[in-house]
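Taken together, the values in this text are just the output of simple stated rules run on the coordinates, not laboratory data. It should be emphasised that the depicted structure is a prediction, and the values quoted were computed from it without experimental measurement. Cβ atoms are built from the backbone, for glycine too; each structure is taken alone.
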Structure P
Amino acid sequence: MKTSFKHISYFFLMILGLNLTLSSCTSDLNVTPKDDDEFLSETFFQDPASYKQVLAKLYSGLYVGGNDGDNNADIAGIGGDFSSYLRLLFVMQEFTTDEAIIAWADGTLPTLNTQTWAPANEFLYGTYSRAFYEISLANEFLRQTSDDKLTSRGVDAALKAEIATFRAESRFLRAFSYVNLMDLFGNVPITTEKDPVGFFYPEQKTRAEVFTFIESELKDLDNSLVASKTNEYGRIDKTAAKFLLAKIYLNAKVYTGIERFNDAAKLSSDIITTSGYTFANLPYKHLFSADNNRNGAQSEVIFPVVSDGNAIRATGSGMSFILHASIGGSMDAAAQGMNGGWQGIRTRKEFVALFPDATATADNRGTFYTDGQTLSIANVGTFTNGYAITKYTNVNADGTAAQRNDIPDTDFPMFRLSDVYLMYAECAVRGAAGTDLTTAVGYINKLRTRANASTVSTGNLTLNFILDERGRELFWECHRRTDLIRFGKFTGGDKIWEWKGGTQNGAATATFRDLMPIPAKTIQANPTLKQNPGY
């Protein structure tokens with residue numbers, strides 16, 4: 001059984017039946033009553049526990065797409081399973097790259113495999129909508145927890161202090177959504193709790209302006225988030241904000257045109273040396289098992305998206321999607337702790353090539369299933385074309401069963417200390433101030449030693465090596481698209497993989513696809529928005 005907050009995050013959603021609808025992807029939150037109860041009303045907040053329940057809704061929105069798991073969808077016109085934040089982020093960051101490909105032909109999904117998407121793509125619309133839904137919910141929570149509101153309700157000092165922490169966490173989650181929007185779509189509107197409720201057209205900001213807003217928020221949150229490792233498991237602390245800030249500094253040249261590797265290096269070093277998060281010295285596969293919240297893996301996970309087989313009703317969201325969809329062919333679903341496979345996600349041969357021998361014990365991060373699977377993908381729609389991946393399992397590290405086999409217990413590691421090691425190493429190779437290659441090699445070799453891979457020396461540290469090592473360590477953790485763009489290898493012809501550009505051998509794609517298009521439905525709802533170039 002996991003922490004009480006995890007159960008609050010899901011059980012209260014079933015009890016409350018929150019009925020929140022987003023009338024436009026760029027309007028703020030519209031709140032409508034359900035039966036006789038009105039969410040975020042004065043009556044609702046008479047119960048002191050209500051504040052934590054709304055915070056739980058914000059956290060659970062990272063996994064599920066509705067108020068009853070996949071049901072009672074948050075966003076009108078998009079199913080709760082298809083609008084799961086984690087599921088959509090995985091689709092955007094992985095299917096568009098060499099790390100993953102999906103067999104399904106649902107709607108416009110195949111165009112993500114081939115980098116041939118268009119503004120009408122419904123998965124882009126779902127991603128955009130989910131991020132702004134989370135932003136809108138955070139904004140409304142901040143409105144409802146202002147000092148004036150709390151004083152008028154007679155909230156005592158102790159609860160006010162706790163709510164101040166909740167507010168900081170909601171601001172972080174809002175910033176997290178803005179990072180994803182900035183990364184994927186570039187120029188997007190910014191709305192905060194200071195904007196009016198209801199339908200309006202917020203001004204579209206440049207990518208650099210969105211970056212500045214996020215940077216300001218994350219730096220300010222260092223004053224209000226709880227100290228590192230003092231929050232409940234699954235909730236945010238100061239280190240999560242430092243991590244996200246380091247990540248946008250790492251990609252600052254892409255977002256703003258100005259390099260910030262010195263800043264990324266400083267924050268990375270600070271996290272490694274002072275945060276209290278520690279490297280999990282255990283088998284790599286245990287980082288992604290059903291009990292990764294308590295088997296030692298949690299020591300290096302800075303921001304997990306929590307899952308619990310008994311506490312949610314989401315068979316198509318989050319980790320349930322990732323695990324079910326990656327099982328097929330001759331694979332034994334039970335060995336993965338699941339009740340069946342959906343014959344969907346595999347990897348491409350170019351990613352397999354990052355490992356010296358996918359069938360040997362060398363570098364055990366190469367969790368490939370090859371029995372009955374071809375290395376090359378002649379037919380995208382055939383699951384047995386392409387090696388399968390067994391990185392995530394719904395089995396405990398000691399081999400015992402998880403709570404159930406239809407919905408996994410496995411938590412998704414959104415931020416890990418291992419990524420911080422790799423960020424520091426990349427900054428060192430790029431010559432960032434305050435770094436040195438000897439220290440960087442030490443961090444890299446900790447990762448490689450855990451994985452039973454050969455150690456490296458300073459002479460091995462090149463940018464190409466760093467990109468490959470990021471793939472080996474962090475694959476299927478929603479980083480690949482962003483990484484490839486930072487290294488100039490996502491579009492164009494410098495790095496080719498099967499079905500990139502729509503042909504089996506792969507082909508160069510236009511560089512404008514480093515940005516996703518603003519979804520067509522969003523522009524229809526807000527005609528003041530300008531489409532990204534090339535679309």
Structure Q
Amino acid sequence: MSISLAIIVNIITLAVVTGFKKEIQDKITGFGSHFFVKIAGESSPYETEPMLAKHPAMLQIEEVKNLKGTHAVAYKPALIQSKSVDKKIKLSSGKDTILNKQDALGVIFKGLSSTDHWNFIKNNLVEGRIPDFKKIKDVEPIVISKKTAALLNYKLYDTLDAFFVRQSPIMRQFAIEGIYSTGLEEFDKKIVLTNISIVQELNDWGLNSSIRVSDTLSQGKLIVSAEISGGNGSYQYDWGKGFERYEGFLICPQSDTTIRLITKSISVAEGKKDKVLIDTSFTKLTVHNSPNCDYVLNENGELEKEYLDQIGNKYKINTKNKGYIEVTHLDGKSTSLNFVSGFEIELDDWNELDLKSDELKKMIELIPDDSGNSLQVNCIKDSEKELFLWLGFLDVNVLIILVLMLVIGIINMGSALLVLIVVRTNFIGLMKAIGASDWTIRKVFLVQASFLILRGMFWGNLIGIGFCIIQKYTGIISLNPEVYYLSQVPIELSFLHVIFLNLGTLFICLLALIIPSYIITKINPVKAIRFD
């Protein structure tokens with residue numbers, strides 16, 4: 001029974017700890033991969049300088065053996081507003097009133113670049129589906145966590161408002177098409193997933209051009225000007241007559257007019273190739289009822305704009321003769337699609353993590369690109385040190401449990417062998433009397449003890465492995481995910497672990513029994529035959 005108990009406890013301990021470490025590792029790498037390549041200098045992967053989406057260093061990385069894949073990603077911090085909730089409160093006067101309450105939560109929008117990149121989230125979906133980003137939609141789709149949805153009072157297919165800080169703060173609406181839950185509360189609470197192109201557009205990367213109509217007038221005319229972000233801050237504008245330095249002009253449209261703007265930014269680096277960024281944007285002015293440029297102004301002397309969409313790219317400007325101009329802004333496609341936050345690199349074998357880390361760092365670190373930027377390789381063990389330090393402590397706990405259970409088994413088997421020797425004292429005396437050597441007699445008892453050990457190991461393996469299989473496929477023992485990051489006790493049975501555990505137990509127990517069997521050599525044949 002002691003051997004059975006030791007085998008049961010050790011098999012379950014190894015299976016649970018191995019399964020726990022594997023589940024946590026898979027979930028952490030599912031959110032952040034094994035390696036993250038970014039511009040050197042930034043400590044957080046969420047707020048980094050952009051790097052080229054077709055960086056030459058990545059061509060070298062793709063030649064490294066045993067890599068599962070590389071994926072471009074983009075990050076953008078945001079503030080999500082909760083769904084409004086009416087809450088009844090009692091005033092000091094004793095009357096009830098309804099208070100409209102709204103909260104906000106800081107999150108990180110993560111843009112994924114390929115279908116394979118979504119597999120981890122797909123396996124952890126609890127509601128909805130992975131959006132089809134190829135279909136054009138009025139509101140961009142996202143996938144949020146069950147934790148975030150609960151905190152902000154959202155459900156599947158709801159539309160939420162998110163606020164982003166760029167050159168000027170903006171608000172965008174998104175539709176919730178999927179809800180996931182991994183159990184890693186720290187990550188679930190902050191990561192919102194969408195397509196990489198959406199996040200690239202939200203960042204001030206590359207060159208972003210748009211045309212805007214000012215809220216004020218000049219000489220009674222509309223002020224049309226360029227609104228540019230990104231690049232090197234030095235721009236040239238082509239309003240239809242070639243590139244110049246004028247950022248805008250005055251206009252009083254009498255008929256439908258389309259304004260086109262080509263913006264160029266040239267970065268000159270000494271000894272390096274010039275970097276040219278170009279973006280094109282449009283604005284359509286649709287004239288109704290022949291307005292006479294006598295525009296309606298508010299009390300602050302500003303144009304009254306009647307907005308026709310959520311993001312402010314379409315609106316009406318009224319005139320005093322009951323006419324109006326419908327303004328539609330078509331922002332440039334932006335060169336932001338040429339930039340990413342970095343690249344995630346996945347491995348086939350976790351055991352090669354340290355080896356591949358050294359190989360990747362030697363290959364691309366400290367080698368500047370055409371813009372003079374050096375790259376940096378971040379290993380998941382470095383970026384999530386606390387979690388992996390905690391997982392490392394589990395190995396110490398496993399070792400302590402294995403040693404304790406083996407010691408208990410050895411002590412009990414030693415006691416059992418001594419009882420066998422005492423019970424068979426007459427037998428020992430008789431064997432010695434007919435000429436049997438001490439070692440021959442000791443082998444008889446060791447073989448007998450081996451049968452006991454093997455019986456114990458058989459039942460221990462049967463019960464231990466049986467329990468692990470039941471737990472693996474039914475999950476009858478659950479966990480609190482807020483504490484353990486998992487909803488049930490994880491199991492990862494390894495054939496090698498079971499084989500080595502059994503061989504080690506048999507070898508150590510037999511080795512330990514040699515010492516108690518030494519008592520046989522001290523037994524006197526004459527006294528032993530008379531022993532009752």
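Where is mean count of other Cβ atoms within 10 Å over residues 476-483 largest, in which of P, Q? Ranking P, Q on mean count of other Cβ atoms within 10 Å over residues 476-483, first place is P. Computing Kirkwood radius over Cα pairs in Å across structures P, Q gives 23.4 for structure P.
Match the computed value 12.8 of mean count of other Cβ atoms within 10 Å over residues 388-395 to one of the structures P, Q, and report its label. Before the final figure, lay out each step's value.
On the way: P: 22.8; Q: 12.8.
Derived from Q, not from the others.
For the read-out log10 I(q)/I(0) by the Debye sum over Cα atoms at q = 0.14, 0.22, 0.26 Å⁻¹, for residues 108-187 alone, a value of -0.49, -1.17, -1.45 was computed from one structure; give its label from P, Q. Working through the options, I get structure Q.
Can you tell which of P, Q yields 11, 30, 24, 18, 13, 3, 0 when P(r) over Cα pairs in 10 Å bins from 0, in percent, for residues 172-283 alone is derived from it?
On the way: P: 13, 40, 31, 13, 2, 0; Q: 11, 30, 24, 18, 13, 3, 0.
Among P, Q, the structure yielding 11, 30, 24, 18, 13, 3, 0 for P(r) over Cα pairs in 10 Å bins from 0, in percent, for residues 172-283 alone is Q.
I have 64, 27, 12 for semi-axes √(5λ) of the Cα gyration tensor in Å, for residues 252-411 alone, calculated from one of the structures P, Q. Which structure is it? Of the options listed, only Q reproduces it.
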